[in-house]
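Each structure below is given as structure tokens.
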Structure P
Amino acid sequence: MRTPSEQDHRAIVLAEAFVFSNGYTLWPPSIPFEQLTLELWDGTMTQEQVLAYRHNYLEPHAIGFLRDDDGWLIVFKATEAAVSSRQDIFPFSPIGRYVHVNKKFQVSALTHAWADPSDPDMIRLSAQK
């Protein structure tokens, strides 16, 4: 098992804070709506719809990460509620999403790619928190 470095841990903490502050967990966003990092389709929804869509969407703690030339893709598992409630939108039962953290330790966004926990390059994190 590969051990995360200090830089990996820093990227993970930033990604977890992003997921929490932007309202993707069971809790409401910890920042004003105007400061949320908007996703591509958020502009087509009302504020209430955006918040409802994000609510309880991702587990609050990362389950793994991938390193790449640009930084990290931190893997978050979708909640069971999110997967079951989105079957009409995403019929292939997505597992989760990535949060991109660049080498300057800046979170850019939740990516539009579905995370694949079976990816052999993913460094898995032990059960935590």
Structure Q
Amino acid sequence: MNPERQARGRYAKTSGDRAMREVIKYVRANGAPQASRMASPHMGDLAGGPPGVVFEITNEGWDQLGKKARQAEADAAHSKLPRWAVVKPRRRDPEDTGPVDAGRAWCITPFGQYWADQLELAELRTIVRAIRGAS
């Protein structure tokens, strides 16, 4: 392997590790304080996040997202979990100076899964509003 390819490989690994740390930090601060990096193969990248979801966190190019989605879907099937998502952190805009907000990462999931989740949330919101109105 030539030195240029080695350097690109090291950069990609470092960049991917940084993306993973930032997403885990965000998830910990926003409802899953026990979240950590998954150590087992075929289980996704995030442990301790929302139950029933396999997360694949990637810093790879957009042309690789199909491969990552298939990997997340296979990991979810292997783990017998109903849902999966691929999280791709955004890159910093040239005019930005601070760190990229991991909460603004792209989240790719099957449309049917997204739609079912939205319907369930709408139903839960209606129930919560009724409970709050009754008290």
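Every number here is computed from the coordinates shown, using simple stated rules; none is lab data. What you are looking at is a predicted structure, and each value in this text was computed from that prediction instead of being measured.
A value of 43 was derived for percent of Cα pairs over 23 Å apart; which structure in P, Q was it taken from? Computed on structure Q. Structures P, Q were shown, and helix-only ellipticity at 222 nm (-39500 (n - 2.57) for each DSSP H run of 4 or more, over all residues; to 500) at -7000 was computed from P. P, Q: which one has relative contact order in percent (Cα under 8 Å, 6 or more apart), as calculated, at 24? Source structure for this number: P.
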